[in-house]
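There are structures below to look over.
Read-outs: derived from the displayed coordinates by stated rules, not from any lab. As the structure is a computational prediction, the values presented were derived from the model and not from experiment. Cβ atoms are built from the backbone, for glycine too; each structure is taken alone.
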Structure 1
Amino acid sequence: MAKAYVLITCDSGSEDFVLSSLKSTESVKMATGVFGTYDVLSKLEAKSEDALRDTVTKKIRKLPRIRATYTLIADDKNSLTKKIDGKDVLDTYMSQAYVLLDCEKGKEVVTIQNLGKIVEVIDADILVPSHQIICNVMAPTYTEISDLVTKKIRKLPGIKSTVTLNVIGQKR
């Protein structure tokens, strides 16, 4: 199964329209608004990279009100997923963010293993061909997410830099 993350910049005020359109697009498994450089983050899964490419180029990029996309292909062999009991409750009452980590070359697999030891990290994927990882984190508040990123994630060996995208509202 091929997986990708698409970061989207859209026209001001059109986030709800873009999210609604994405959620009805085949291969889109999750779409959420985020604070930061991008307006929307979506996660895609398909049978092949060609199918992902078709979804991005023929469907997502053709949506009105989208100004730019940045597609990150995930390594399907190296990922982390934790089972969370009561995830619906966590989605409603906790703060979430996606963190992009820039790693030293060759440190990606070890970094995924280290992220697995941090209780607030619920999933992570290595992005190819870059030396980056994307992980989804949860905490009671955005202040605690900030502390998590600065005091735990950035302290991991091999991390050069991070970009945090705080989730706005619910995700699919």
Structure 2
Amino acid sequence: MASLSGASGTVTSTVSWRRVIVATLVAGVLMQAATALLWMNPLTTRLILTPEFGQSQKLINVWRVWEPLPRITEQPSVPMMVGFLLFTLFHVLLYLRFAPLLPGNGWVGKGLSLALGIWIFQYGYFEFFTPFNQYREPLFLIAYELVLQGIMALVEGLAIARLLR
């Protein structure tokens, strides 16, 4: 059972661990499917992993040349899939705790608010610290990646809110 606290006091809701696990698995699988479709298609691969559009050679080398290659390139990438599911579990638990405080009416509004939080605090931070800072990736490629990550956050946030409404 979980308890939700709002700004105006405690709102008690009986959310079973079974619902938490189902929401985590469904939202996590949907987010990972969206990730695969968005990032593993020929257009994105060409934009992000070639020098043709000004991509940093350092980033290309990390993803294609320097061993060991990133774990996510392993097939299947079990450690990464499990890690993403753990992030989704964390997002589910955050949603349960903060849903009453999120702006928006109904599950769509709450899901959009959750997605915005995921996008800013998870993906936004990552893009600023790693591709922009460490790899010196061009800003228009970072913007493209943030659009893709926004779609991923939308899929995950809306799925969580719908399943836990």
Out of 1, 2, choose the structure whose coordinates give Cα Rg over 2.2 N^0.38 Å, for residues 50-137 alone equal to 1.41 when calculated. 2
Answer label among 1, 2 for the case where distance in nm of label points 7 Å out along Cα→Cβ at positions 82 and 114, calculated from the coordinates, equals 1.7: 1
Of the structures labelled 1, 2, one was used to calculate helix-only ellipticity at 222 nm (-39500 (n - 2.57) for each DSSP H run of 4 or more, over all residues; to 500), giving -6000. Name it. 1
Candidates 1, 2; Cα extents along the principal axes in Å computed = 41, 34, 29; producing structure is 1
If relative contact order in percent (Cα under 8 Å, 6 or more apart) is calculated for 1, 2, the one returning 33 is structure 2
Which of 1, 2 yields 4.4 for distance in nm of label points 7 Å out along Cα→Cβ at positions 26 and 154, as computed? 1
Structure (1, 2) behind the derived value 13.2 of mean count of other Cβ atoms within 10 Å over residues 42-49: 2
